[in-house]
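Dropping the structures in below, format is structure tokens.
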Structure P
Amino acid sequence: MTNNPFRYGSTWLRADFHLHTRKDKEFSYQDEDNRFITDYIEALKQANIQIGVITNHNKFDLVEFKALRKRASAENIFLLPGVELSVGDGANGIHTLVVFSDEWINERDYVNPFLTPAFEGKTSDEYEHENGRSSVGLIEIIKRLEAQHKDFLPGVCSC
């Protein structure tokens, strides 16, 4: 953020840790493609969202994320990379929100090399939606995240 929101000490910030974009098959955007980034950030601004996490279903698009983050930063909105991971445990699966630190995307994209093996034996059409399921369970997903030696924050979504 270009301005320090904490210049007077602590403050309340409005956050949304479960944001989808047009790269998510469950998201609908009807306007012109070249307006998406601007419209999306304007919607966050209108909702007074100051911190957000992009968490598309079982998918991460680095190019789109960087474009959104660049535009968001100009509006003093802080965006983090993430994913809504549909884990194959239980009768209906578990939707897990994973927030990645910047070290997952700074040097190169480490998110997608983590995601692809989580859906081993499946095509992207089979899992890049809210009802897709990983090939491994939650404990294995956590182990694989930890094996990357990069910071992350997992959480279960009741969506």
Structure Q
Amino acid sequence: MIERYLEDYEVGQRYGSGVARVEAGRMTSFAAEFDPQPFHLSEAAAASTIFAGLAASGWLTAAITMRLMVEGDLKPAGGIVGLGFDEFRWPKPVRAGDELRVESEILEVRPSRSRPDQGLIKVRNTTSNQKGDAVQVTLGNLLVRRRRPAG
């Protein structure tokens, strides 16, 4: 496993992930526990909703995205430590049978002003389905260790 420190990141770099297939049973079990809305719970209940069919909870999409990122190529030293999001969108619903993948693009790299052993990277993470449709887009800020503390 290659861990990358702040000095290894540059604006424009892109990192990929593997693929996760989303099964209907996982969608409905997640929804039953965490987001029990009709369009997440059953095909029949979802048919007459805005989604016109079963759609995964956005929070399940977020959880799958996190798993794909952790197992993917981004690999910040110390792990993926999020400091928050500037943007978080679900432009299209995730459906049963979709195969999701994540691409992470580095938008900004900067050393911390207060902690010389750390820095921040701003990352656009785009989760797409097998058709290439974006189903989740986030702009996140990650804490990354420095190889050599400043000063």
- Query: Of the structures labelled P, Q, which one yields 23 when relative contact order in percent (Cα under 8 Å, 6 or more apart) is computed from its coordinates?
  - Reply: P
- The highest value of percent of Cα pairs over 19 Å apart, for residues 53-116 alone among the shown structures P, Q is in Q
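Could you tell me which structure in P, Q was used to calculate helix-only ellipticity at 222 nm (-39500 (n - 2.57) for each DSSP H run of 4 or more, over all residues; to 500) as -8000?
Traced to structure P.
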- Task: Using FRET efficiency 1/(1 + (r/R0)^6) of positions 45 and 133 (r between Cβ atoms, R0 = 41 Å, to 0.05) as the calculated read-out, with 0.95 as its value, let me know the right label among P, Q.
- Result: Q
- Message: As an exercise: semi-axes √(5λ) of the Cα gyration tensor in Å, calculated from one structure in P, Q, equals 34, 14, 12. Which structure is it?
- Response: Q
- Message: When mean count of other Cβ atoms within 10 Å over residues 101-108 is computed for each of P, Q, which one produces 14.0?
- Response: P
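Where a number appears in this text, it was derived from the coordinates with a stated rule and is not lab data. Note that the structure is predicted; figures quoted are calculated from it, not measured. Cβ atoms are built from the backbone, for glycine too; each structure is taken alone.
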